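*Asks:* Listed after this line are the structures, all set down as structure tokens.
Please treat every number below as a calculation from the coordinates, not as lab data. It should be emphasised that the depicted structure is a prediction, and the values quoted were computed from it without experimental measurement. Cβ atoms are built from the backbone, for glycine too; each structure is taken alone.
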Structure I
Amino acid sequence: MNFKEFLEYKTDKPLYALIGNPVEHSVSPELHNFVFENERIDAEYISICIEDDEFDLFIENAKQRLMGFNVTIPYKTKIMKYLDEIDEKADKLKSVNTVKISNGRLLGYNTDINGIESTLKKSRLKLKDKRVVMAGNGGVAKTIAYYVLNSGAELKVFGRNLEKVNDFIKGLDSAKKNVQGDIFDNFCLQDADIFINATPVGMYPNEDDGFNIDSKRLKFIFDTIYNPLETKLIKNAKEKGKRCSNGLNMLIIQAVEADKIWFNREIRESIIKKLHNKLAADVASKRLKDKYKKDNIVLTGFMGCGKTTVGKALARRMGYKFYDLDRVIEEDQKMTINEIFEKFGEEYFRQLESQYIKNLSQLKGYVLSTGGGALLSEINYKNAERAGLVIYLKSDLEFLYKNLSGSSNRPLLNTPDPKTRIKELLEKREPIYEKHCNLIVDAQKPIEWVVRDIIHSI
């Protein structure tokens with residue numbers, strides 16, 4: 001969501017967020033909401049795209065509306081001047097990725113270094129007196145350099161621009177005596193014990209890119225990329241019998257450490273393991289690659305199938321905004337759906353649906369729950385498909401009748417025999433739902449299972 005949407009966003013739970021620009025492809029909402037759900041933490045996590053000229057206003061509102069937030073590019077340094085207190089490591093790194101809000105005060109931390117430390121310690125390779133070569137001189141590279149140099153290793157940094165590499169080294173302060181820099185044209189691993197890739201080289205969709213690691217001395221390779229899990233660099237390392245690691249553990253640990261700071265509690269190892277397995281499976285199934293192929297998700301299905309409930313839960317998991325098409329129409333028209341039907345008829349209401357779907361198709365980053373008849377028309381389906389991925393929540397007659405029993409706000413069911421009416425409408429509509437969708441999901445499972453199935457399938 002953007003900053004304006006954040007200001008309008010309503011939730012009854014304590015709210016946490018990721019801020020940056022861009023944030024669309026971040027998996028942070030999934031990471032944190034998974035921990036919240038499994039640790040039974042009553043909280044919600046969203047992502048907010050902040051423009052540079054909105055930053056001051058965001059800080060003012062954050063103190064009132066958030067309990068804490070993560071910071072990604074390009075604001076990890078900028079945020080520091082707004083903080084009331086900064087952790088020692090974050091201060092030395094001049095980089096903050098986690099903020100806790102306590103009694104109106106902003107407290108800054110860097111948990112990226114925890115992720116790096118955890119990953120490198122798992123390699124069981126002592127860094128002291130080792131020669132480390134690192135590709136990249138960006139934000140994550142700075143944190144890696146801090147940890148590597150403070151572990152007693154020698155470091156050589158390669159980048160595209162020598163001036164920027166030298167500026168990067170100058171920013172490492174007292175540790176710079178153990179670090180050198182050069183450009184990629186002179187890239188060499190012959191004298192290295194460890195190689196670390198802190199660039200996007202090899203990241204999806206450019207998976208054919210990679211570095212040549214033809215070095216007998218090289219003992220360990222760390223690729224900070226996690227999508228794909230097995231980059232060309234990692235494959236090459238395995239073929240040559242080298243120990244190696246991708247960036248998935250680093251990603252998870254930095255998120256978990258932020259949760260520890262916010263809630264002043266440990267996160268169970270079993271939950272961390274479950275999160276690791278989940279994300280690994282997600283990436284392996286190419287979900288993360290394809291998840292944002294469409295800007296939005298549109299839910300269709302018969303009335304009573306759970307589109308609104310599923311939509312809200314799905315939006316929370318994905319860090320998206322949620323819209324209920326019927327509620328949008330009611331609020332704008334200042335009439336209930338029943339009143340619109342009674343005053344103007346069904347045809348007029350369908351025209352309204354068409355116009356509102358077309359209008360919403362211009363937005364990005366939302367889950368839309370549509371009415372049971374909204375996508376029956378070809379034009380509405382085409383507008384919905386332009387907007388996003390259309391998912392049919394499928395359910396049978398008994399399930400729908402149970403959910404709809406006693407409902408008084410369904411104008412099409414104002415009949416002496418609603419079950420028969422549901423049966424008639426379902427038989428007519430189901431083939432159209434199946435035709436007018438990109439994906440079919442069983443809606444008769446528990447809500448969290450339905451959400452999981454959607455996320456794993458897209």
Structure II
Amino acid sequence: MHLGDLLPVPVEHGAALVNVTRVDIDSRTCQPGSVFFAMPGTATHGQRFIEDAVAHGAVAVVSSEPVATSVPVVVLPRDQLHQAMVAASYRVVGGTPSLRLVGVTGTNGKTSVTHFVSQICRAVGLPSHAIGTLSHVRTTPSPPDLARILSSALTEVTSEGVVAMEVSSHALDQGRVDGLTFAVGIFTNLSHDHLDYHESMATYFEAKALLFEPSRTQRAIVSCDDEWGRLLVTRRPDALGVSRRDLANVRIGDTEVSFVWRGHEIHSPVGGSFNVTNIHLASEAVRALGVPESEIVGALRSLTSVPGRFEVVSTSPLVVVDFAHTPDGLEGVLREVAQRTAGRVIVVFGCGGDRDREKRPVMGRIASRHAEVTIITSDNPRSEDPVAIADQIVHGTEGAADVRVEVDRRAAIALALELATTHDAVVIAGKGHEKTQETKGSVVDFDDVAVARELLDQR
């Protein structure tokens with residue numbers, strides 16, 4: 001496709017005929033044939049990386065400011081730059097794919113609900129693809145990456161299939177899903193997270209609410225078990241509001257749940273109280289796509305747990321790895337585990353660096369209230385000092401009986417397992433499915449599940 005065909009403004013003849021094969025906003029991903037959009041970011045501006053983009057093969061640059069470089073440069077007004085980038089991202093892959101999209105947003109549960117929707121669809125014969133935390137660097141990819149992923153997914157699932165994707169608040173605020181129409185949007189919950197970016201719970205909610213604008217999402221499924229879900233339903237009166245109270249005979253085990261949904265007995269081989277809500281939301285979403293309830297019930301019998309979400313590593317002692325990285329998520333998993341053990345709850349967790357600092361003492365307070373032993377360690381410290389992060393968490397544990405700091409995560413997990421008797425429970429929280437740990441620009445392999453299993457084998 002020619003550059004002149006991608007942009008909303010006239011392009012001088014020579015530049016207009018430049019052949020473009022892809023759109024990029026990250027100079028490191030540019031290839032021969034890329035057009036590089038120099039976009040403003042939260043920390044830096046893409047203009048700083050124009051030469052790097054050209055060095056990687058970019059054949060043209062689109063920017064809000066003139067710049068001297070060896071390839072054609074098209075200048076667009078700053079207020080048109082984002083819209084032009086989104087449009088070009090889809091034009092270069094052949095247009096917006098004709099897929100049935102299910103978008104899932106909320107603080108906790110996005111990954112599980114997304115994967116449950118995809119699993120149910122496949123079980124009833126609908127080709128399906130999942131996009132989110134488990135498969136991509138960003139929860140919701142940038143428009144150029146998303147356009148390429150969706151174009152590829154179209155060949156995999158066809159227009160009759162379903163793509164379920166996590167939609168983060170950052171993505172909505174930054175316009176990463178602009179240009180897409182969702183058949184179904186799902187709201188899971190809202191709790192303290194990302195306030196370094198959104199500054200308040202109110203603005204955080206408003207970002208999430210963008211998914212449910214009628215022009216963006218055709219059908220809305222909203223969990224009303226918190227105040228934010230109930231508020232969202234008032235904004236979107238045609239939304240289906242659901243609640244845990246809609247279900248009867250709820251039974252929860254370590255590796256299975258059962259309940260009655262719309263008069264049907266549901267049995268599913270995934271454990272955890274929170275998965276009752278996740279399965280409920282996923283089932284309603286697939287029902288909204290037109291799948292009969294009886295087929296959904298059958299599909300739920302074969303669900304598989306999502307890695308790093310209440311993943312049971314051992315039953316004696318009970319060892320659970322969970323992605324819980326928010327105050328609400330941590331409290332939920334600790335309450336869940338406490339109900340299942342006759343002994344003590346021992347928790348190992350940290351907080352990510354270069355992220356919401358306000359939640360650190362809050363999570364310390366929650367951990368020390370719901371666990372008999374709290375071991376504070378490193379998560380992904382990134383550019384911050386892991387000891388300083390741990391100190392901020394410790395501030396919230398004031399008065400707690402047994403709080404320990406061990407910033408070496410492997411040593412912290414080893415300590416927890418050493419302290420645990422067969423009747424105790426160990427919760428390793430914060431990283432879940434992640435396979436690496438980032439410290440001061442260095443990324444090393446680290447898998448909570450693998451480390452826990454190795455240490456248990458050595459007992």
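*Asks:* Match the computed value 1, 7, 15, 17, 19, 17, 13, 7, 3, 1, 0 of P(r) over Cα pairs in 5 Å bins from 0, in percent, for residues 170-345 alone to one of the structures I, II, and report its label.
*Replies:* Among I, II, the structure yielding 1, 7, 15, 17, 19, 17, 13, 7, 3, 1, 0 for P(r) over Cα pairs in 5 Å bins from 0, in percent, for residues 170-345 alone is II.
*Asks:* Between I, II, which one scores greatest on distance in nm of label points 7 Å out along Cα→Cβ at positions 50 and 386?
*Replies:* Checked I, II; max of distance in nm of label points 7 Å out along Cα→Cβ at positions 50 and 386 sits with II.
*Asks:* helix-only ellipticity at 222 nm (-39500 (n - 2.57) for each DSSP H run of 4 or more, over all residues; to 500) computed as -10000: which structure among I, II?
*Replies:* II
*Asks:* Then there is this: State the single structure among I, II that was used to calculate Rg and Dmax of the Cα atoms in Å, giving 23.5, 76.
*Replies:* Source structure for this number: II.
*Asks:* Given 0.10 as the derived value for FRET efficiency 1/(1 + (r/R0)^6) of positions 10 and 130 (r between Cβ atoms, R0 = 35 Å, to 0.05), which of the supplied structures I, II does it correspond to?
*Replies:* Among I, II, the structure yielding 0.10 for FRET efficiency 1/(1 + (r/R0)^6) of positions 10 and 130 (r between Cβ atoms, R0 = 35 Å, to 0.05) is I.
*Asks:* Another one. To test your reading of the models, identify which of I, II gives 3.3 for distance in nm of label points 7 Å out along Cα→Cβ at positions 202 and 338 when calculated.
*Replies:* Derived from the structure labelled II.
*Asks:* Quick check: 27, 16, 13 is what I get for semi-axes √(5λ) of the Cα gyration tensor in Å, for residues 18-113 alone, calculated from one of I, II. Which structure matches? If you can, show how the numbers build up before the last one.
*Replies:* Values: I: 20, 16, 14; II: 27, 16, 13.
Label of the originating structure: II.
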